[in-house]
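The numbers here are math on the coordinates, done by the rules we state, and not lab data. A quick note: this is a predicted structure, and the numbers were derived from the prediction, not measured. Cβ atoms are built from the backbone, for glycine too; each structure is taken alone.
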Structure P
Amino acid sequence: MRILAVSQYYWPEPFNVSEICEELASRGHEVTVLTGLPNYPEGEYYEGYSAKGPLREAHNGVSILRVSDKPRHKGAIARVINYYSFAILGKAAARKLSNQFDVILAFTISPVMSAEPANVAAKHLGIPVINYVIDLWPECLLAGGVRRDSLAFKYYRGVSKRIYGGADSFLVTSPGFVPYLTNLLGRDINAVFLPQFAEDSFFDDEETSVPDGYPTDKFNFTFAGNVGTAQSVDTIVRAAALTKSSEGLLFHIVGDGSELSHCKEIAGELSCNNVVFHGRHDITEMPSFYAASDAMIASFADMPVLALTLPRKVQSYMAAGKPVIATAPGETRRVIEEARCGSVCDPENPEQLVEACRSIAKIDSTEREAMGFRGREYCKEKYARDRFFFILENCLREVG
């Protein structure tokens with residue numbers, strides 16, 4: 001098929017949109033991506049890029065059409081400018097496309113406006129669009145501190161209804177998205193559940209070097225991923241502060257984000273000598289951090305939208321064959337309990353989290369290995385790469 005993918009984020013930015021598009025190309029499809037200039041997460045254009053481009057590239061079999069959106073920089077205002085610059089310039093580029101596509105695949109990662117160019121292209125070319133909903137709007141705004149009864153939330157509810165309403169069908173990363181979208185649009189929708197897949201590298205059992213800061217005489221817990229408001233990583237820091245140095249529990253934070261500095265401040269204030277901040281590392285390095293860990297932590301803020309989601313990191317943790325401790329409601333809790341691969345406690349509750357960590361550390365190593373094995377087998381069954389692309393290609397063919 002001839003596929004137009006629309007995503008504000010693409011290679012060399014760290015999003016698996018690139019992997020999906022490249023795999024579709026390797027399977028014989030013609031794939032073109034309409035995207036922005038790479039600047040996530042640092043907020044500055046990557047080396048080799050500027051406002052002048054390059055605006056046309058090819059990478060691993062995928063044609064890339066870029067627009068000169070403004071970089072994110074720092075702060076909320078700059079981020080909003082970044083969001084709208086892609087939406088506006090993307091729509092202008094969409095109106096200039098020639099009719100050489102069969103179907104459009106929109107990756108709706110925040111913000112929801114990033115899918116607008118897909119709707120414009122669909123109308124201009126007279127072809128269908130599938131909206132792959134990864135971040136759910138306007139619910140995601142609640143994670144950023146926006147109140148449900150605020151004018152901003154009500155405004156973006158209308159924006160979201162208009163943009164989602166332009167899709168012919170949906171792919172959703174969580175079953176809970178379907179009733180939400182149905183209620184938002186006021187009609188039944190054509191939707192298929194398509195959870196994100198775990199990276200193949202996390203299934204590997206090859207020997208890896210142990211990263212610095214992982215002593216073998218400690219029980220190592222690791223959080224990996226974005227350190228933002230929604231992840232409530234400060235809960236991990238506060239839990240660490242409740243443990244005694246004699247307990248031998250060590251907590252690792254691998255990642256970067258808007259709340260990293262705040263978490264480091266809390267660690268300093270609470271004199272946490274059992275928290276190690278490793279910073280952000282390339283995805284290719286992450287299996288070594290997982291392999292060095294005794295258990296993984298997925299922390300969440302206490303927000304309704306997060307009960308609907310299953311972050312990809314959870315699949316990666318399970319694929320690595322490690323016990324998973326989650327401060328999570330909803331979908332994540334269901335998956336971990338169904339897979340019997342770890343422990344779940346309430347969000348933003350350091351006391352419950354530290355007790356869960358102590359319990360995992362105390363159980364027999366054979367049982368921990370069994371937890372990890374169950375998680376990996378569940379992941380192979382539910383979140384395998386081949387299964388993902390089987391479903392995706394079928395949906396593309398049915399709509400296109």
Structure Q
Amino acid sequence: MKLLVKLAWRNIWRNKRRSFLTLLAIVFATTAAIATRGMQLGTYAVNINYAVQMFTGYLQIQKEGFQENPSLNKAFKINNKLKTALSSIDEIKSWAPRVQADGLISFKDNSQGAAIFGLSPQKEKTTTRIFSRLKQGNFFESDTSDKIVLGHKLLQNLKAEIGDTVVILSQGFDGSLGNNKYVISGIIKFGSPDLDGMGVFMPVKSAQELLALYGGRIHSIAINLKSSYKIEETKKILQEKLKGTGLAVLDWGEIMPDFKQAIELDNISGILMLLILMVIVAFGILNTVLMSVTERFKEFGVALAIGMSHTKLVLLVIIETVFLSLTGIFTGNILGYLTNWYFVNNPIHFSGDISNLYEEYGFLPVIRSTLEPMIFVNISLAVLLISLFVSLYPVYKVYKLEPLKGIRYT
């Protein structure tokens with residue numbers, strides 16, 4: 001075995017030019033795949049954190065079925081069991097109660113449909129970054145204020161301004177029709193057509209009064225976590241603690257399915273591009289191994305004639321392929337790590353019209369990489385397996401080679 005390893009290493013460098021070009025191809029493929037995948041997943045992570053911390057939270061607690069069919073009647077109270085469950089999980093950083101309903105908002109002769117959200121400003125400040133999306137004016141400071149904040153498009157459609165008084169109508173929890181006057185104190189811009197065009201944000205207790213949600217009933221609890229990598233783990237623990245309460249625990253992907261699907265579609269396109277790159281490199285490796293084997297048929301024929309087994313010759317070719325692949329993969333990993341490290345510490349920030357376009361749809365105008373270990377492991381294994389797979393044909397030709405035909409091969 002030791003002799004085969006030594007022979008394999010020497011055989012690689014018998015044709016230095018061909019081996020060096022193949023090695024460069026493997027290094028380039030590994031580096032490009034790691035860098036591309038790193039920036040893709042890094043940018044996803046940045047935007048996911050940005051989106052969930054903006055309003056939805058990493059997790060939400062709701063009444064079972066509320067996400068599929070939001071109803072005013074699917075409200076619940078924050079009892080001691082729920083408070084204990086939230087406070088007992090160390091991974092939960094903070095949480096904020098919310099009220100949600102549909103209604104009608106009117107200003108003078110203009111009326112628009114409204115998506116009403118009752119928020120607790122003190123708790124929202126520690127749970128989400130909704131206050132950072134304030135475009136103009138001020139947020140309400142208490143849970144009982146008569147001030148509200150509107151989505152910027154809704155304000156335009158109402159033809160109202162900050163400081164104007166509007167009337168909001170909505171059906172109450174008890175079936176009554178609630179209405180009240182509120183003063184517009186600010187404008188908010190999310191980049192979401194629904195929230196910007198229909199969003200009405202008011203103090204949670206004012207919303208409970210409008211909707212007759214007596215007893216402190218709410219519709220959801222947004223949860224902020226210490227780490228985005230512990231979402232599934234925390235979700236399972238919380239589900240176990242709330243079993244039998246009629247409450248459901250949803251992660252950000254279930255709350256924002258469209259956003260998740262957009263990321264998954266983009267992820268698939270990225271994987272397809274990597275596969276195309278791998279196929280191109282695979283043909284380069286196949287060419288090198290096949291040429292290396294074919295030009296040594298005479299040597300192999302002599303070796304077989306003096307008693308060397310086909311198994312050892314096959315093993316020799318496989319070791320050569322592995323050596324060539326591992327050398328390229330190792331070098332590619334180093335270059336890929338350095339590339340990703342640079343873009344982790346120096347993300348690409350867009351400006352001008354591109355930046356405005358990103359922000360318009362609620363995305364961060366930035367490309368950032370990640371040093372997630374599984375990227376390096378997965379890419380390295382993929383390149384190695386592809387190298388071994390394409391070497392099967394040359395190996396098969398060696399295995400079927402007859403001593404006399406090998407000696408006479410020209």
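For this structure, a couple of remarks:
- If semi-axes √(5λ) of the Cα gyration tensor in Å, for residues 65-120 alone is computed and equals 23, 12, 8, the structure in P, Q: P
- Read-out helix-only ellipticity at 222 nm (-39500 (n - 2.57) for each DSSP H run of 4 or more, over all residues; to 500), computed value -17500, structure in P, Q: Q
- Ranking P, Q by percent of Cα pairs over 26 Å apart, the structure that comes out highest: Q
- Each of P, Q could give distance in nm of label points 7 Å out along Cα→Cβ at positions 49 and 233, but the derived value 2.2 comes from P.
- Distance in nm of label points 7 Å out along Cα→Cβ at positions 33 and 321 from the coordinates reads 3.1; which among P, Q: P
- Taking distance in nm of label points 7 Å out along Cα→Cβ at positions 265 and 289 as the criterion, the top structure among P, Q is Q, with the largest value.
- Taking relative contact order in percent (Cα under 8 Å, 6 or more apart) as the criterion, the highest value among P, Q goes to Q.
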